[in-house]
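What follows are several structures.
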Structure I
């Protein structure tokens, strides 16, 4: 028997939480409601959900603070987070993504759009069921085990960053526009701003540590993953001075 994916709804407005919960139940999900940060933390301590819907404005600690804490905790690091908020400015959206959210949806929103976002994020979290191990230089990604390593050292990636890296490694040395990456990684049925790609590329580079320079920005075109990163101007200058 297939287990229903669980969704932790962290929302202090009961009417909104109930509306979300009803729609989740009708579409094969198991909702769990927490009306504040303390309750949400207790629920997470009791068991990890498949996904978290996190309101920005909460009694006690804000959703932004919670997202940062959960992303910094190895136990909750890979649980997908979608932020729900009335704050729709670009700066707020970027702040939410920088805090660790995998997606961001502004209130008011349609339940159809919310369900589409949830399904898309969960698809990105699910490990590929088939596919060869990808190796680019010292960077190795195994789709079957959902593991990534560089120079034989394991790396921890969030679900979106894993999906993004998987796609880039499968199409190495090619330049991909932000629009192409949104289509291939997020899906053409989900409407997300291209700025979102930049935020996740930044997070991917940070997660890759020394291998982060392999993900290049091609000015005016997009991004490329390469085994031979182009030296930065500072590096190139230092090399010239050293006579190398």
Structure II
């Protein structure tokens, strides 16, 4: 692990700008960091720990992982305490692990699983006094969600960097909303953080993967398309929509 790594100024500014633009954090916040084991959430946990040390305000930070239990199907796969927890420990983060609420195999779909996990994280936050849930979504995720919703759900929407819920008692925040996936991967490489293999049998055949492939082909033909589409998400001309 590279515990001496310092975030490049360019990337630090992007994260700081997103936090500022959407007023993500306040003094005294209790923040739950949702860590799936993917590289994005691992980097987010490190980013927030780094900001906690230098920020002019004080806030509490705890990393949580919802354990699906898929690792038990692979005899060579260690538990999340090892695959995720031991990666975070050198950076001063301990990992709380909570077993996923039971889902029957017949009912398991990407949509239902995600909704179940989201509901469980909300309940943990309310029961344990967290007022912010930090998620590792980045610019590419926001763009992909826009296209997912337009193509498959028939609406114009995406994930937003801050979303207040339950009358303002809980907020979802996405501090890496201005970072591209390749920048998140760059940080992970410097920190020597390794994504944990997703053993879900549905993980490689999803609508998001299809949209991701579509966008990669678009970016190959139009290199500036990503920046333009992201700008469009905050430049909506409602008078020209049906």
Structure III
């Protein structure tokens, strides 16, 4: 289930955000300070951050910049929610890698549309559309993988890892990021377990001469390169 962290210090706005998003079956966590939000994200990273610009203590803008400087959170989807509507403010917010910007007052309909758009854009594996790399086709609806029409047998973890990679080609992911993706933040599993899973996935890909697509990036992690061939 998609988890959204609301960082907002106005109770009425928090209530509107929570009611609107819970009606869409999102799991909601909330806090009124950037400092607490940082600790909450370290404990369990949400799928999306709804962040007020003006907060007591550290500002939402400062928190966004801090998150973008960390490897684990630099791609965390962030929508800034604020009363600052001037064009210069919007540009400043977006330049810190904030993914979208919604101005108070806003309608529940606009909020839902923006949240869905950001999640769809930044979590492409949530789409039901098949993913393809050469002769390799992954169907997220049926949970089946084929290569040149021949079925590829994958366990649930290998399927999840392959789905993640194919939805994000040519991007490097650390072991910690992949660990969070496949097992979740709460799993007490060592990062080297990711290497074991990658090796198992490569073995299956190798039976179809596709293992070169899953590249090791020395000192960084792994990358899916659909153009790679042996």
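Where a number appears in this text, it was derived from the coordinates with a stated rule and is not lab data. Quick caveat: nothing in here was measured; it's all calculated off a predicted structure. Cβ atoms are built from the backbone, for glycine too; each structure is taken alone.
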| Comparing structures I, II, III by Kirkwood radius over Cα pairs in Å, for residues 33-160 alone, which one has the largest value? | III
| Structure with the greatest value (metric FRET efficiency 1/(1 + (r/R0)^6) of positions 41 and 209 (r between Cβ atoms, R0 = 30 Å, to 0.05), set I, II, III) | II
